[in-house]
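Participant: In what follows, structures are represented as structure tokens.
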Structure P
Amino acid sequence: MKHAVDHLVLCVRDLEAARSFYERLGFTLTPRAQHPFGTANHLAQLQGSFLELLAVADPTQIRPPAPGEFSFAAFNAEFLGKREGLSMLVFQTDDARRDQRDFAARGLDTYAPFDFGRRARLPDGSEAMVSFSLAFVTHAAMPDAAFFACQQHAPQYFWKPAYQRHANGARAVVEVVMAADDPAPFADFFGRLVGPQAIVGDASGLRIVLDGAAISVLGRDALRAWCPDAPMPRSPAFVGYAVAVEDAARVEAILRGADLPFRRRDGALQVAPADALGVVIEFRAES
């Protein structure tokens, strides 16, 4: 597994309303795609990472989890039964099966690798088959969060420059924020998942340093300082993410033009979860 963000899974109840909202934020979205296991998505492709807006499209196709098997669709359907928001953090990989073996050897809760394919609509209107292999990890104390490594088998059909140009100048996911009443006990988990050398502890919680990004696990006071409008989850969970943009002033103009409320924080612009489908979205100007 590479220590880099591949994408974030953002669970929404109304996929087309979510698409419209993200377009108002200045993102370019890929056409709707259907999974063979009951979910559908739109993507905002960035430079090497992406945001996945995910909804349940056909509940009858969702397979329940089985011993040793993780059900992506069932997990996200259960998540949506509680709230909308960021449900899963995904890492890049070239070999999901090797990752699954590594996760198991490190004592993590992992599952059989999962392979699937779907049709993708290309910018010229044609279609191509894209396929993926996934290796999942969960933690019993984090029932509303999951992690996996994603291997792409046909990246030439997936990544398209036309889908990576955004009115808001979005470039990459640079931080994923979690919240936990006591972050310290999760240092061991993240050390096994990413590597002990990536873990930094401080008064605010934990910081897990990735390639080009970071995961922050904030305690109650640190979460309030980062975003006063973010509710503290009952169990450790994802609460928000930050995206690097070319020009914060451009983003501010887009938000004002769309009549979307936001707040400023240390030069960044934040949209609160009540206004952003259950997740804090922070836009940070590239340094």
Structure Q
Amino acid sequence: MDYYSSSEVQRELSDFCKGRWVALHCLDASGKLVFQRYAEGGPLKIDDLKSIPNLLNFWRRNIRSIYATANIYRLMRRSEDVYDFSNVQRCTPTWDIDGVLSNWRETIAIVREIIGFLSKHGVDKSIYVKWSGNGCHVHIHEKAFSDALLEKHHPIDLAYAIVEYANTKLFSRFLEISPNVKTVVENKMDPARVFTCPLSLHRKLDVACICMKPIQLDDFTPEWTDPQRFRHNPSWREFREGEADELAERAYQAIGGYPLQPMKKRRKTKPLDKQIMTWLQKE
């Protein structure tokens, strides 16, 4: 696909995906829609800029969308590595705001509430927003947590607690903004969850996933996501180490950590990629 041959697109994807477990929404050789998370016996990953052309060639340029986990891993050699909690080095707190494109201003209003809450608690420089299609994601950069804090608490526990804590505090405001629940804010901070990567194409809509900083919210319009002339801010890389520590401690004390046990090698439920494919087919 010509879009993914752009050097800017490839640079943003490779920088964001490094250390993350990657997933692809693409067509296989037979033309069947697949949600691919493994290759050559191990988890899909993008180690560097050269990895993307290799992926495009391997999948015959039929890649539509590229996703990656909130988790950043120390190593990813075997499938077991991505289910090992002790292998998670950092985790990116993410608010998933599932909206409707026609009500994009409503979605932006909810984003402002989340950003205002984070700013009130001292998190400012490390925030960025991704508009991914019908809705968007609010992220705290994973390096906003100090090493000292991560020695005390697991990164998944901190990410889950912060998102849940903010949602709990802001729930009434969310309902005021979206009384018909047309926009939903969910805590999807689970170990294997993937989110759309910066400058990935949407799986259905003809739009690119663009990043912006909070100061740009007043200027944003959906036209920024046009793949032919997208408006994207590479400053999602910015962070201030330790600025999220105080909020993380407060959230952890109020909420606790991630509520479920680590994933086991043998599972009674379907793997996440199969669950997603079932959901896509139903939709």
Structure R
Amino acid sequence: MRVKHIQILVAILLLSFLVTGCSKSSNISSSPPANPVYERVMQSGTIRCGYFLYPPYCMKDPNTGKFSGIFVDVLEEAGKNLGFKIKWTEEVGLGTMIEGLESNRYDLVPTGVWPNANRARHASFSAPLFYSGVGVWVRSNDNRFNNNLQAINSESVRIAAVDGTIEQLIAKNQFPHARLLALPEMSDFTQLMLDVVDKKADVIFIEPSGGVRFLKHNPGTIKNIAENKPISVFANTMMFKIGDSAFKSMLDTALTELVNTGYVDEVLSKYAPQPGVYYRLAPPYVVERSNKSKD
């Protein structure tokens, strides 16, 4: 009897061990990867991009479907150096682009995203390639706000902005009493400037490159009254799913390499509508000059 009891006890312990072991093994295998974007990209060899069209950051030829622009050129070069293919998967709206990252429809929104506190709660960002100052643009003959931007904060003033943009947040937060004219999130930013010219709006907030490009085809129509002191300054980055440290480290290294070799400067010079519209990165180092004494 005692032998049988011992055999039964051993059988129970063995069964318990097997069940526990299988349970632990199951838990380990079912746990999500710590860096899902990085692992997916490494396995597929492709970075899938959600993009928004915004000249000259990202442009698409309507006839050929070919992409070009500052961020297109830089990411394609970074992808070549990393050994990855870049796939421009789908056009996204500025107000909904984070949802596509969260649902894994694409790995990256690389076309010049401006980070802010609200976006940082839901997404991560690459190291910046350059910075943009936000100008305050009005009709060229409108002098109501010269040297007094607070005069914009009035119910008699109309501000136009695209839904989901940081420019819309600037309007809401800094000029809450002004009337806001909201354009759909997939709107062409040129429409904002046309609304000012056509007197549908009085003020818009855009970076200088957009205004300069518009003025080349519509001279003397609008002006930037915050040219010397932008209302805000933002980094131009690439955005991806929050918390993927391995993917960020890899991407930042590839982008920093292109900054340090001068490639990014060349691309900015290629696409800038005029010098000075983009704030380039300052070197994070000091080069010492040797003072050799003359013989």
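The numbers here are math on the coordinates, done by the rules we state, and not lab data. Treat the numbers as computed from the prediction; the structure is a model and nothing was measured. Cβ atoms are built from the backbone, for glycine too; each structure is taken alone.
Participant: Upon calculation of mean count of other Cβ atoms within 10 Å over residues 126-133 from the atomic coordinates, which of the structures P, Q, R produces 14.1?
Facilitator: Label of the source structure: P.
Participant: Assuming -5500 is helix-only ellipticity at 222 nm (-39500 (n - 2.57) for each DSSP H run of 4 or more, over all residues; to 500) as calculated from a single structure, say which of P, Q, R it is.
Facilitator: Attributed to the structure labelled P.
Participant: A value of 29, 14, 7 was derived for semi-axes √(5λ) of the Cα gyration tensor in Å, for residues 94-149 alone; which structure in P, Q, R was it taken from?
Facilitator: P
Participant: Figure out for me which of the structures P, Q, R the number 4.2 belongs to, where distance in nm of label points 7 Å out along Cα→Cβ at positions 86 and 134 was derived from the coordinates.
Facilitator: The read-out comes from structure Q.
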